[in-house]
1. Among I, II, considering only distance in nm of label points 7 Å out along Cα→Cβ at positions 332 and 436, which has the greatest calculated value?
2. Looking at relative contact order in percent (Cα under 8 Å, 6 or more apart), point out which structure of I, II has the largest value.
3. If distance in nm of label points 7 Å out along Cα→Cβ at positions 108 and 156 comes out at 1.7 when worked out from the coordinates, which of I, II was used?
4. Given that helix-only ellipticity at 222 nm (-39500 (n - 2.57) for each DSSP H run of 4 or more, over all residues; to 500), derived from a single structure, equals -16000, which label among I, II identifies that structure?
5. When mean count of other Cβ atoms within 10 Å over residues 60-67 is computed for each of I, II, which one produces 28.2?
6. Compute distance in nm of label points 7 Å out along Cα→Cβ at positions 100 and 308 for each of I, II and report the one that scores greatest.
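Bear in mind these aren't lab numbers, they're just calculated from the coordinates by the rules spelled out. No experiment lies behind these values; they were computed from the predicted model shown. Cβ atoms are built from the backbone, for glycine too; each structure is taken alone.
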Structure I
Amino acid sequence: MRSGMYFPPYGDAIGSIVVKHVTGYFVDVVGGAIYPACVNFHESRIIRIERRVAVPDQYILPGLIDSHVHVESSHLSPYRYAEQAILHGTTAVVADPSPASATAGAAGLDYMVDAGRATPLKFYFTAPSDIPGLGWGEVRSLLSRDDFVGLGEVTDHEGLIEEQPSIAGKVEVAYQTGKRIDGHAPGLRGFRLDRYIMNGVTSDHESKSPEEAEEKYRKGMAIALRESSISRDLRALIPFAKENPHMFATDHLRARDLVDGHIDSLLRIAVEEGIDPVQAIRAATIWPAQHYGLDTGALHIGAPADITVVSDLRSFRVLETWIGGELVARNGELLYLGSPPMPVAPLFPMTQLSEIDVRASGPSARVKVMQVDRRGTVAWGQEELPVEDGSIVADPIRDVLYLVWADPSRDWSLRVGFVKGFELNGGAIATSEVNKFGGIVSVATTLTGARDAMNEVAMAGGGSVAILGSERSVLRLPVAGLMSDLPAKEVVAKEMELLSFTQAMGCPLEDPFLTLATMGPFLPAAFRVERKVLSVGT
């Protein structure tokens with residue numbers, strides 16, 4: 001097309017060519033300038049950006065990108081998740097489908113990909129690195145695809161540092177493909193961090209302090225600043241963000257938070273805390289796109305017309321969302337229709353859990369205890385517990401509770417351990433959200449309570465349950481045992497009901513079920529006793 005060609009108003013045609021445009025103050029994330037302009041695009045690509053003298057009082061940004069998210073943590077199916085993300089100006093996400101892979105196997109992973117394709121939102125994926133059933137060959141096959149942009153977060157950093165074949169082999173496969181290798185290294189510093197990076201890891205989203213982020217960045221990692229429903233780290237990392245390139249990530253974001261904001265919320269926080277608006281926008285657009293090699297993230301001739309229009313550069317109220325040249329949302333209203341695939345079911349046993357027991361001799365037993373705090377940080381300790389009639393007894397008064405896991409890799413054997421931090425004054429909670437390993441996990445004051453709560457989860461087809469006496473609250477998540485196909489507002493209402501119930505049980509954690517989910521990688525180390533306890537239910 002000739003550069004001097006007249007471009008008609010939005011939707012008008014020149015011959016056989018339909019040209020659309022957006023006008024406003026153009027934010028150039030490459031050069032850093034902001035100027036009045038009209039962005040013209042034909043079909044899915046930008047064909048011209050022309051300066052204007054007068055434009056509407058609105059700002060044109062590249063479409064927003066979430067650099068690391070587990071969609072399953074929202075409790076929304078990918079289709080419902082995309083609805084909320086698009087309303088908040090997000091046009092692309094880099095999603096790690098390891099939770100669905102853990103609970104529903106290969107069918108869960110395939111479902112996440114297919115469901116993502118059924119939406120306008122651009123879903124890019126990372127191949128799960130920490131799912132026991134996903135081997136080198138499967139990882140290689142996934143990374144040969146354009147929609148898989150890297151290896152998912154390497155939670156087993158100790159295994160990689162020690163070059164254990166189970167994880168080192170997958171990392172080597174990813175390295176050979178030339179794709180990114182996501183990290184997960186909370187608190188990893190010094191020589192062990194060096195070894196982790198030397199073995200191929202290219203990014204991290206777990207930093208809690210500017211010093212930790214600075215060390216990782218200086219040693220070669222791309223840093224994603226996280227603001228999730230359980231780990232709200234962004235404000236603490238502002239000193240790092242002011243001086244260094246970075247990305248934004250939501251990681252585990254519940255529906256109740258997603259309906260209020262997505263990456264646009266992180267932009268608001270960053271600017272409120274003193275980050276230059278253009279710097280903040282780069283973290284939400286061009287920097288994650290450059291890191292993962294995405295065909296999006298900046299607006300220029302030939303680029304995809306993935307555009308977010310906002311009211312201003314402080315509130316970032318989203319006015320319009322364009323993806324591939326199509327207007328998909330305007331002023332809080334979705335403008336597209338889709339056909340999501342049939343949901344996938346979790347791999348639960350077709351039996352009921354029987355009595356659970358944890359045996360010991362003598363009047364007391366010293367046990368290993370997993371300790372969690374309100375931020376979901378895990379530490380380890382030991383406690384002395386009484387033994388009654390040959391069974392170790394939890395001590396709710398000291399907040400030493402039973403931690404019970406139905407392990408699908410061991411034919412759903414129950415593994416019993418102990419945990420502190422949940423402070424239940426009675427009853428039990430249980431969930432099928434178990435990162436990495438899948439299964440059903442419970443925290444309870446009694447083993448009978450754990451059994452009942454876990455059976456309730458299985459009978460619901462997946463979800464989260466809290467039981468206290470004859471009362472209970474259930475959040476049903478039948479899609480892979482992690483998600484719901486219900487609209488976001490309905491899911492939020494059930495989430496809030498469940499959390500209110502657990503707070504009444506004495507639990508101080510903001511979201512004890514998300515805490516349980518993120519404890520998944522630590523579960524094998526937590527258990528003192530293993531016992532086969534499945535029997536056919538009636």
Structure II
Amino acid sequence: MLNLGLSPLVALFDTIEPHLPSARVVIILVFISVVLLSAITQAFARRREARRFSKLFGCQPPPRDNPYDPLGLRKIIRSTKTFLNKQSLLTAVKLFSEHGNTYTSRVLTSNVVFTCDPRNIKQILATRFADFESSPLRGHLFKPLLSHSIFQLDGPHWKITRERYRHEARFSNLRSILDLGRQEKSFQTLLKCIPDHQPFDLYILFRHLMMDLTTGFCLGDSANSLTYQTPEKREFAEAITDIQQRIAAGGFVGPLSQFMSKKQMRIDTQIIHRFVEKYIDESLAKPIPYDKVDKQSESEGYNMLDALAEFSRDKLELRDYTTTILIAGTESTSSLLSSVMYLLARNEEVFLKLRQSVLEIVGREPPTFTQIKGLAYLRCVINEALRFYPPVPINARIANTATTLPVGGGPDGKSPVYIHKGQKVVFSSFAIHRSTQIYGEDALVFRPERWENGEALKEGGGAFFPFLLGPRACPGQQYALIESSYVIVRLLQTFREIKPRDLRPWKEHMGLNLRNDNGCWLEVVRDDEALA
């Protein structure tokens with residue numbers, strides 16, 4: 001928060017006699033003058049720096065979406081309206097088609113850059129990664145739930161935390177952490193909840209499934225969302241769901257989040273902390289290090305908390321690590337699974353082709369790691385679902401130094417763009433993934449075949465960012481893909497037909513991850529030959 005040095009002014013006010021109002025006015029005018037002078041000085045400095053960058057790199061300004069709206073009030077009103085109508089993403093695509101792949105927009109006192117050019121996104125996330133930060137935008141949203149999570153850090157502290165997830169939590173070695181036996185047990189519980197020949201919302205079941213799998217992975221104990229829950233576990237699961245929505249809502253209202261009530265978030269935080277700390281105490285009390293335990297296989301019985309406790313005995317640190325995965329892991333994978341099944345139910349040829357591939361390669365038995373890796377068409381289907389509905393469809397960064405974007409400036413949009421320190425850049429993978437310039441005239445058609453032999457990546461120039469890219473790419477993305485693949489394979493082995501039972505168009509729900517606000521209503525027909 002900007003420190004305007006008000007304490008000396010307050011002290012000075014206290015020394016002024018009440019009968020000297022003119023002195024108070026003078027001080028107020030001086031204060032306002034200092035603030036205005038500072039703002040003007042900064043503006044001139046930025047303009048001077050922009051001219052320097054123009055000479056050095058050929059930078060030119062990108063187009064403005066509304067040059068006659070100096071305070072960006074129309075932008076705020078329009079954004080609020082589209083968000084409430086759940087049309088934010090489609091509106092963003094429309095704005096890019098009107099103003100170009102990179103443009104600026106005035107939002108109150110800030111000049112924000114919006115881009116859907118993959119070259120700019122690669123610059124932000126990879127090439128000039130060190131020039132941009134995310135913690136100033138979202139760090140406060142996770143408080144008081146988290147204090148030093150991967151979502152709240154940049155620089156060296158972020159790097160250390162990420163390495164813990166990759167190496168100490170073993171995300172870099174999936175076979176050592178992903179217990180397919182646990183997956184199968186939870187899948188069998190899921191099957192018992194799916195009715196025959198009746199409409200049901202598969203998204204709700206997927207969410208419960210992922211809550212059970214994620215708590216089992218993180219804590220070594222399932223939340224039992226698909227079966228009977230103890231009051232304590234039900235309270236915890238409800239708190240996770242509620243706090244996810246509150247964090248997401250805070251992100252969308254931006255600076256106004258400071259005025260949102262924090263009462264329920266504090267209650268949710270207490271519930272989650274109390275629940276997780278019980279498992280932390282149990283883990284720290286274990287006398288034998290996790291890697292010394294005799295296991296039939298590395299992944300059997302694995303839980304992330306025990307693995308992390310070998311390297312840290314700090315309860316606060318362990319709580320942050322564990323809670324971060326609990327918050328991030330439940331919604332992202334359930335959203336991906338729902339998107340895949342939503343699209344398969346509406347594309348019968350793709351469903352039948354994928355099911356045939358599964359039965360030929362895997363058969364009727366639960367799949368192994370090797371078999372999942374060999375399902376090339378399944379990966380094409382998942383990629384196409386991620387292209388249509390990326391889990392994080394829009395993101396942003398703030399420049400921590402004066403820097404540039406490679407394209408977007410000038411009348412033709414081919415010149416570099418100057419980005420001043422503190423400037424916000426918003427980028428949309430949702431818009432990129434639907435670009436006819438990148439994915440062809442059938443960009444809005446669900447066609448998994450475009451991913452065969454790397455065709456889509458070659459034609460799109462690598463413009464595919466479902467999990468972001470560069471150093472801040474999701475460390476658990478491969479885990480999520482294997483986990484999702486397992487569930488999809490087992491569903492296709494079990495059901496010979498899936499039919500959509502909600503003909504309403506897909507409607508965005510912008511939580512921590514993107515999903516269909518209307519759910520995933522289906523009716524299924526079991527295969528009599530499927531394993532019980």
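1. Values: I: 4.2; II: 3.3.
Top value of distance in nm of label points 7 Å out along Cα→Cβ at positions 332 and 436, among I, II, belongs to structure I.
2. Details: I: 15; II: 23.
Result for relative contact order in percent (Cα under 8 Å, 6 or more apart) over I, II: largest is II.
3. On the way: I: 1.7; II: 3.3.
Computed on structure I.
4. Numbers: I: -8000; II: -16000.
Answer by label: II.
5. Values: I: 28.2; II: 16.9.
Matching structure: I.
6. Values: I: 2.2; II: 4.5.
Top value of distance in nm of label points 7 Å out along Cα→Cβ at positions 100 and 308 goes to structure II.
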